[in-house]
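These notes open a run of structures that come right after.
Values in this text are rule-based calculations from the coordinates and carry no lab data. All values derive from a computational prediction rather than experimental measurement. Cβ atoms are built from the backbone, for glycine too; each structure is taken alone.
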Structure 1
Amino acid sequence: MATTQNLTKKRLSAIPARRRQIFLRALARLGCVTKAAVEAGLSRVVLYTSKSADSEFAHAWADALEAFGDAIESEAFRRGVHGVDQPVYQGGQLVGHVRRFSDSLLLAMLRARVPAYRPSAPTAQPAAPAPVEHDQALLAKKISYILAVAQKEQRQSSG
């Protein structure tokens with residue numbers, strides 16, 4: 001005998017094929033589950049329940065999001081390589097257009113595809129500066145010691 005939870009899950013995952021298609025097309029176009037759900041007239045709970053209960057639907061969902069990603073990548077390429085015409089106004093009148101290119105989109109795409117253009121891994125933090133000695137007598141002793149060691153090393157290396 002099926003439990004109430006299983007029955008509820010089956011009922012929630014039963015989305016009509018037409019609504020599923022509307023949702024998947026909207027998801028591929030919009031890239032947002034909430035907006036695609038509204039367009040299909042479905043709740044997010046029903047959609048996520050159906051996704052977890054139906055591997056075929058889950059696969060189609062992933063494909064829709066991949067299609068959205070491809071569309072974004074294509075648009076980024078278009079704006080970076082071919083540019084976008086932007087209107088130029090003078091005195092409130094349209095006098096022409098200027099083509100603008102997006103270097104930042106090109107760089108982002110380059111970094112995504114070519115590892116050599118990715119920012120390098122963070123380097124080790126530089127060593128903290130040595131603390132400043134405020135005791136003058138102690139500072140003089142330290143300097144004398146360092147000089148004595150340096151003189152001894154110099155004598156050993158030359159002798």
Structure 2
Amino acid sequence: MKGSAVKLYLVEIGGMREGHLFESHEVHAMIAANEAELVRVCAARFGGTMNATHLDGWIEIELADTDKPLLDQDKSLFIAELGRNSSDAMREQHDYHFLTAANWKEAVLAARQIAPGWHVDACVDLDALARREGYALKRDEVGEQPQPRSCSRYVRFLDHRVSA
């Protein structure tokens with residue numbers, strides 16, 4: 001895909017795992033040129049891994065080729081998964097926040113300040129993730145962080161039953 005416009009997608013895959021009472025969810029990072037390709041790639045990779053496997057939604061971030069000159073940056077774009085338990089529910093509530101920080105430790109501290117009473121389940125350096133795939137997060141002319149775009153859309157993959 002190098003040389004063509006591509007995006008980093010953070011996707012939520014859902015479905016029923018054998019022996020589970022309720023739907024399971026997983027978040028994965030994928031690279032695709034557009035939403036149609038994203039759905040095809042996800043269906044090929046995840047269809048059949050669970051019963052009733054589907055895509056619940058995604059966040060998209062534009063990428064740039066690393067062979068183009070990039071502005072120096074002192075901060076990376078992170079996504080923090082925050083969690084919170086309460087006596088009103090049997091499950092942990094989750095939320096996601098984008099933030100910029102110089103490193104992982106600073107990002108975790110910032111996430112805790114953004115959401116008092118929540119804990120940080122995960123914190124991912126999206127710039128590092130893009131670099132591992134041979135890309136860079138696309139920034140504007142002055143180096144401003146990319147603006148992630150969310151899409152909540154249910155897309156059911158072909159029903160491949162998972163055998164026990």
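Match the computed value -5500 of helix-only ellipticity at 222 nm (-39500 (n - 2.57) for each DSSP H run of 4 or more, over all residues; to 500) to one of the structures 1, 2, and report its label.
For helix-only ellipticity at 222 nm (-39500 (n - 2.57) for each DSSP H run of 4 or more, over all residues; to 500), the value -5500 is produced by structure 2.
Distance in nm of label points 7 Å out along Cα→Cβ at positions 18 and 138 computed as 8.5: which structure among 1, 2? Walk me through the intermediate numbers first.
Values: 1: 8.5; 2: 4.2.
This figure was derived from 1.
Given a computed value of 28 for relative contact order in percent (Cα under 8 Å, 6 or more apart), which structure among 1, 2 does it belong to?
Of the structures listed, the value fits 2.
Determine which structure produced the value 1.20 for Rg/Rh (Cα atoms, Kirkwood Rh), for residues 66-113 alone, calculated from the coordinates; the candidates are 1, 2.
2
Thinking of 1, 2, which structure, once Rg and Dmax of the Cα atoms in Å is computed, gives back 17.4, 54?
2
Out of 1, 2, which one gives 7.2 for distance in nm of label points 7 Å out along Cα→Cβ at positions 26 and 146 as computed from the coordinates?
That value comes from structure 1.
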